[in-house]
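So, here come the structures, one by one.
Throughout, read-outs are computed from the coordinates displayed, never taken from laboratory work. Only a predicted model underlies this, so the values are computations on that prediction, with no experimental measurement involved. Cβ atoms are built from the backbone, for glycine too; each structure is taken alone.
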Structure 1
Amino acid sequence: MTLYEINQEMLACIDMETGDVIDAEKLEQLQVNKEDKIENLGKWYKNLLSDAKALKEEADALTERRKRLETRAESIKNYLSFILGGQQFQRGVVDIRYRKSESVEVDNDFIGYAVEHNLDDLMKFSDPTPDKTAIKNYIKAGNELPCARLVENNNIQIK
């Protein structure tokens, strides 16, 4: 029986016009069933959190292991690049080649130069985002903002 069904049965044990209890024994049993159901849901919640925590820890461990392996592979790649000095190598299943690419290096004074010479099209500008902590402090200090408000939430804690 679900909690919804238990609640419906409990309502059926009470006369809605007078508020008198029709079947006290059944009502008491339903209350026990409801408490058992709530306890079991709480236990299930805690088990799910425990499983999620274990999975996160395992994922973190695997991520750390992956990063170590990638770092080791990158180190070997750099060593091979140093040893080969730009020469190609092919033997068995190993084929090492080089390809040319281009990248841009920007000096520290580029921003000043771009602003001075009106080169805004060569720069990226981030969109502003609201600082919710600052807004909260501003409102708590007694200031009003027509487009922001403090909302009080009621968060459940299961331990």
Structure 2
Amino acid sequence: MVATTPIIQAEGERIFISGNMSAAMLEFDGSKLTPSWTSKEIRNTMNNSVAIDGLLYGIDGNQGSAKCRLSCVSAKDGAVKWTRENFGYGNTIGVGKGHLLALTENGELVSVKVGPQYEEISRRQVLRKTCWTTPVYATGRIFVRNDRGDLICLTNG
């Protein structure tokens, strides 16, 4: 099983773990972990999920599957809020207050407003080839890279 970096919530009392087969929210009582919920709706294979305001956002997809999607689930109970197909093994990051950036596997940069309903703000083809590297946001700039090593910097203005 491939697993991504756990997300620690509620001062260490809740731990979200995800891999290419399933995901789980674990409760930690100081001595043992107990599953609060499990899901096959947000299986992170090559990227980490992002936790914002009680919701988890991430690329769901099983290793070896060509079909991956961007998913949003409730951190409380794992209930699916929304999904969008055709993201491939892309990557997501939280940016500023209330925005999510996703770089699709085929090089589209997608800006999404965080929340329980899907609201796409913009989508733009920024690279070609395979993009498996997580975008970076720093000082108002977005940096993205593909598997050939092409690196671009996007700015507002």
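For distance in nm of label points 7 Å out along Cα→Cβ at positions 115 and 131, which structure out of 1, 2 has the highest calculated value?
Numbers: 1: 1.8; 2: 2.4.
By distance in nm of label points 7 Å out along Cα→Cβ at positions 115 and 131, the leading structure of 1, 2 is 2.
Quick check on the output: 3.2 is distance in nm of label points 7 Å out along Cα→Cβ at positions 59 and 99, derived from one of 1, 2. Which one produced it?
Working: 1: 3.2; 2: 2.1.
The structure behind it is 1.
Looking at structures 1, 2, which one was helix-only ellipticity at 222 nm (-39500 (n - 2.57) for each DSSP H run of 4 or more, over all residues; to 500) calculated from, given that it came out as -19000? Let's see the in-between values first.
Details: 1: -19000; 2: 0.
Derived from 1, not from the others.
Here mean count of other Cβ atoms within 10 Å over residues 11-18 has been calculated and equals 16.5, so which of 1, 2 was it run on? Walk me through the intermediate numbers first.
Details: 1: 11.0; 2: 16.5.
Of the structures listed, the value fits 2.
Taking Rg/Rh (Cα atoms, Kirkwood Rh) as the quantity of interest, name the structure among 1, 2 where it is greatest. Let's see the in-between values first.
Working: 1: 1.29; 2: 0.98.
Largest one: structure 1.
Among the shown structures 1, 2, from which was the value 13, 21, 17, 24, 17, 7, 1 of P(r) over Cα pairs in 10 Å bins from 0, in percent, for residues 67-138 alone calculated? Show your work: numbers first, answer last.
Details: 1: 13, 21, 17, 24, 17, 7, 1; 2: 20, 54, 24, 2.
Of the structures listed, the value fits 1.
Could you tell me which structure in 1, 2 was used to calculate P(r) over Cα pairs in 10 Å bins from 0, in percent, for residues 27-82 alone as 20, 21, 16, 15, 12, 9, 5, 2, 0?
Working: 1: 20, 21, 16, 15, 12, 9, 5, 2, 0; 2: 24, 47, 25, 4.
Answer by label: 1.
Given structures 1, 2, which gives the highest value for distance in nm of label points 7 Å out along Cα→Cβ at positions 19 and 147?
Working: 1: 4.9; 2: 2.4.
Biggest value here belongs to 1.
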